[in-house]
Structure I
Amino acid sequence: MALFLIIMTLFAILLSFIRFLIGPHLTDRVVAFDTMGIITVSLLVVISVTIKDSIYLDIAFVFALIGFVGTIVFARFNAIRNDDA
């Protein structure tokens, strides 16, 4: 069952990566990149539960925090860019 979950999350990351490559706008690409980050965090959690090692939960937490900060930075950049136009 865990192998099926890992394969499905890898497939979801692949689909998000395709969207990242063909996204017509910068916002589409950022959303796809953020989605890849969220799916990667869930993959790390599944791996952590599967092999019963909590270090992957710590890595998932740090990865989620970095992804959240990156999204906030992009939102701030986009807001500043739209004010100048």
Structure II
Amino acid sequence: MKNIALLGVEGCPTCARLDQHVAEAIKLANVEVCVEKVTEPEAIMEYSPGGLPAVYVDGVRKAVRRVPEVSELVSWIKGE
């Protein structure tokens, strides 16, 4: 199972778009995924992302300050 952490702020339109892209990518990848939304400042700082929104897949930072394309997310979820 893949673990994805989405770091962002509640009410942020960019973060909401990231959520949509991730949901679509999970459907397309057809892989079991555990998604954690990290919105508390203290928890975000534990990751030291360098900006928001941020995407971590299995503990590895994959994207910061941008919303990855669905195809890019699918490749990360599949481990390609």
Structure III
Amino acid sequence: MKVLYFGDLKDTTLKRDEIIEVESIKIGALKNLLSEKYPPLKESFLKDEIRIIVNGKDYSFTGRDETLVSKGCEIALFSPVGGG
């Protein structure tokens, strides 16, 4: 599956995108995998600060870590947006 990084996440991962070689994975397990690979992401995932879009559908605030995503999915991760 392809993971796309936007905003500050590009700076954290030093990538715009990458391919994760799995047949399928639950969103919660993907968060854990990416947190291990990029430790600064862990706190943001724990606080639900990162928006997770899977094939155009927003999973970031649903708390659905059990949602299964499979090979061929495109996952976009967006960093928190500040403003005032």
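When helix-only ellipticity at 222 nm (-39500 (n - 2.57) for each DSSP H run of 4 or more, over all residues; to 500) is computed for each of I, II, III, which one produces -12500? Don't skip to the end; give the middle numbers.
Numbers: I: -32000; II: -12500; III: -7000.
Derived from II, not from the others.
Where does the value 51, 26, 11 come from, among I, II, III, when Cα extents along the principal axes in Å is the thing being computed? Computed on structure I.
A short reminder: the numbers here are calculations on the coordinates, not readings from a lab. Note that the structure is a prediction, hence the values are computed from the model and not measured.
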